[in-house]
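The following blocks contain the structures, represented as C-alpha cells.
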Structure I
Amino acid sequence: MPEPIEPLRPPEMFFEQIRALDIIFDEGDVDRLGRYLALLLEANRHFNLTAVKDPGEAWMKHICDSLTLVPFIISAEAHTVIDIGSGGGLPGAPLAIALPQMQFTLLEATGKKARFLQETVAALKMTNVVVLNDRAETIGRDREHHREHYDIVTARAVGRLPALVEIAAPLLRIGGHLLAIKGAKAAEEIADAKEALYRLHSHVLTTHRTETGTIIIIEKQRRSPKLYPRRPGEPGRAPLGGGKERPTPA
C-alpha cells in the first residue's frame, strides 16, 4: 500500500469549473482528490501513467476533465459504473470519490497499472470501488457478472470510437449510456463509428463540449449481438466499418 501522502491543493480555476458544473463536494472530497492526484504523480515517476507532470495542470486536465461526467451520470440515475481502460484511474477514481453512493468498477488490462489502482483504492479507503485486471473483450462475454450489467460505461483515451463502441456496448444494460471523453476529432470519430453503432444497436444521443474536451453520449437500444465483442485485440486491429466486414448479425 502506498505510504501516507500529503494531498495536492487545487488551483482556484478548478473551483471555478466545479461551480460551473454545479458539483457540490462533501466534506473531505477535495482532500481525497488531492491525495489521489499526489499518488498518481508519485507513481508516474516510476512508470508511465500520465504525460502531465505539473500538479496545477493535472488538476484541470485530469481531475476536472473526469468530473465533467458527473452531471450526466447523475441525470441517468445510475447505480453501476464501469471505467474501461482505466489506466491510472481516470476518469473512474475521481468520479468514485465525488459519487460515493454509486458502485464503480475500474477495468485495466495492464498488471502494474491495475496494482497501482488496487493500492490506491485501499489507501483512500474507497469502499465503492472494485478493480479488475482484465480486458473489456473478455469480461464482455461474462454473462453472469458483467455482460449487460452496467448502467454507465466511461472511457477516456481508450482508442477510437468504432473499437470503443464494440467493447463497451456489451457491458451496458439496455438503455445504458457510454460516456466517452474525446478531443478535437470527436465528430470525425462519430462518423467513423456509424457501422459499429448500427451493429451494436446503439446511437449517439448528443455531444457536449467542455473546457477540456468533448463528451460523446451513446445509448444502447437493444441487446448486443452474440458475435460481439470479438476476440481480445480484434476490435482495435479491424474496427467495424473499416475494410472487409462480416455479415450483419441478426
Structure II
Amino acid sequence: MTANPLLVALDVSTAEEAVRLATKLKSAAGGFKVGLELLNGPGPGVISALRRLDLPVFVDAKLHDIPNTVRAAARQLGTWGARWVTVHAGGGRAMIEAAMEGLVAGARGNPAGILAVTVLTSLDAAQLAATGVTGTPGRQVARLARLAAAGFAEGVVCAPLELGDVAQVAPGLLRVTPGIRPAGDSNDDQLRTATPQEAIRRGADFLVIGRPITRASDPLAAAQRILRELPGVELSG
C-alpha cells in the first residue's frame, strides 16, 4: 500500500468545526467524509470549503430516489467538488447509472465517482431479516455489489467482514469500509466492525474512521497512531 487510506469522518454540526478539524488533520488524512449532519446543517458549501485543503471529499449523501431525482442531486454535489458520492445500491442499476451521469456532469472533468452503499454496518443478520432480506449480510452485499458494477459505480461501501464477498463478485470496484475501530475502542452503534489492520488485510482500499479520531483528546496523534500500524503508509507531517 502506498496511498493514504484514511478518510476521516467529520461528523460534526458546523462548517467551522469541520474545517478546523480537517485543517488540523490534513497531514494525516487521505481525505474527509461529509455526512448527513453537515449536509443537512450548514449545507453542501462545506464540501467546497474542505476542497481548499487539496484532499478528496467523500460525500456520504446516501441518495435513494427515482433515477431522475438522484441524477440531479448528484450533479449538484459534483458542482460543489465532491470526489465521491454515496447512493443506496438498493435503488437499482438505473438509479446508480443516473447518479454516475449526474456526478460526472457536475464535476466538469474533475475526478468523481459513485460509491454504492450495500448493507449498513449497524445491521446484523437478524436486523437485515426483519427488513425482508433473507440470507447472510455477505450474500446481500455480493448481490448489491453486482448491481453497483453493472451501474458503473466506482466502488462500494461495505463492512470489513464482507470485503471478500465484494472481491469475489466485482473485483474491479473500489472498496470503502466504515465500521473501523482500533483495538480496545468502543464499537458505539456499529455491529460488524474490524480493526484498521484487519480491514486492510481483508482488502479495503479506504478506511472511514470518525469517532476514534475526532473525539480523541489529540485527534492528530490518534490518526497518526492508526497510520503507523498500517504497513506501507508514509506520514506527510
Structure III
Amino acid sequence: MERHFHAEINELKQNLLKMAGLVEASIDKAIRSLTDRNEALAQEVIDADPEINHLEIEIENQCINLLARHQPVAIDLRMLVAAVKMNSDLERMGDHAVNIAERAQQLLHEPPLKPLIDIPRMAVLVQEMVRNSLDAFVAGDVAKARAVCESDDLVDGLETQLNRELLSYMIETPSSISRAINLSVIAKNLERIADISTNICEETIFLVEARTIKHRYGLPTSKETPRRSSGRGKST
C-alpha cells in the first residue's frame, strides 16, 4: 500500500510540474505579446487556458482520492495539502496570463502610449519569482522560498511607480486613458502573479517545516513583526 501511495504521489507531482510548465509558458507568451505587439502569441495564451483548467480538475481529483483512500499523516498529509493549494495557485496564474494577453490584444489596435520600461522590468522579476518558487517547491528549499517572498516588495514598488506615471498621462492627455488603464491592469496582473509565487513559497515552508508563515517572516515567535499581506487571499 505504501509503495502504491508514493507512486501515486510521484504521478501527482509530475502533473503539477506539467501544469507549472504550461503556466510559465503562458506568462512568457503574454508578456511577449505585449512587448512584441504580437496578437498570435496573445491568442495562444487564451487558447491554452482550457488545458490548464482541465489539469487543475484532474490534480484536484487526484488529491481528493489520495486523501480518501490512504488517509496520510505527517509529511505525506502536508504534501497533499500543499499540492491542493499549489494547484489552485497555478490555475490563478494562468488566469492572470490570460488577462494580460487580452489587454495586450486591445493595445495592439492603438498606437503605443509610451516606451515600455517598467512592465518588462516587472515581468523579468515576476518570471524569476515564478521559476524560483517552483524550484523551491520541487527541492524543498526553504532558503530559496524565503528569498522569493522578499522579492515581492520590488514588484510592488515598480507597480506603484508605473501607476504614478500612467496617472500623469491620463491627467495631461485624456485620450490616453484607455491605453493607460490597460497598462495599469497588466501591471496589476503581474503583481498578482508575484503574490501567488509567494503563496507557493509559503506552502513549501509549510511542507518542509510543518509550520505556517502566512502574513509573517522569520522565526515563529510572539515578537515577530507582522508584514503586509502580499495578496495571498486576493481573488483573481
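A short reminder: the numbers here are calculations on the coordinates, not readings from a lab. The structure displayed is predicted, hence computed values, not measured ones.
Could you tell me which structure in I, II, III was used to calculate Cα extents along the principal axes in Å as 55, 35, 31? Intermediate values should be presented prior to the final figure.
Details: I: 55, 35, 31; II: 42, 37, 31; III: 66, 45, 23.
This figure was derived from I.
If you work out relative contact order in percent (Cα under 8 Å, 6 or more apart) for I, II, III, which one comes out largest? Don't jump to the answer; show the numbers that get you there.
Numbers: I: 15; II: 19; III: 23.
Going through I, II, III one by one, relative contact order in percent (Cα under 8 Å, 6 or more apart) peaks for structure III.
State the single structure among I, II, III that was used to calculate helix-only ellipticity at 222 nm (-39500 (n - 2.57) for each DSSP H run of 4 or more, over all residues; to 500), giving -28500. Source structure for this number: III.
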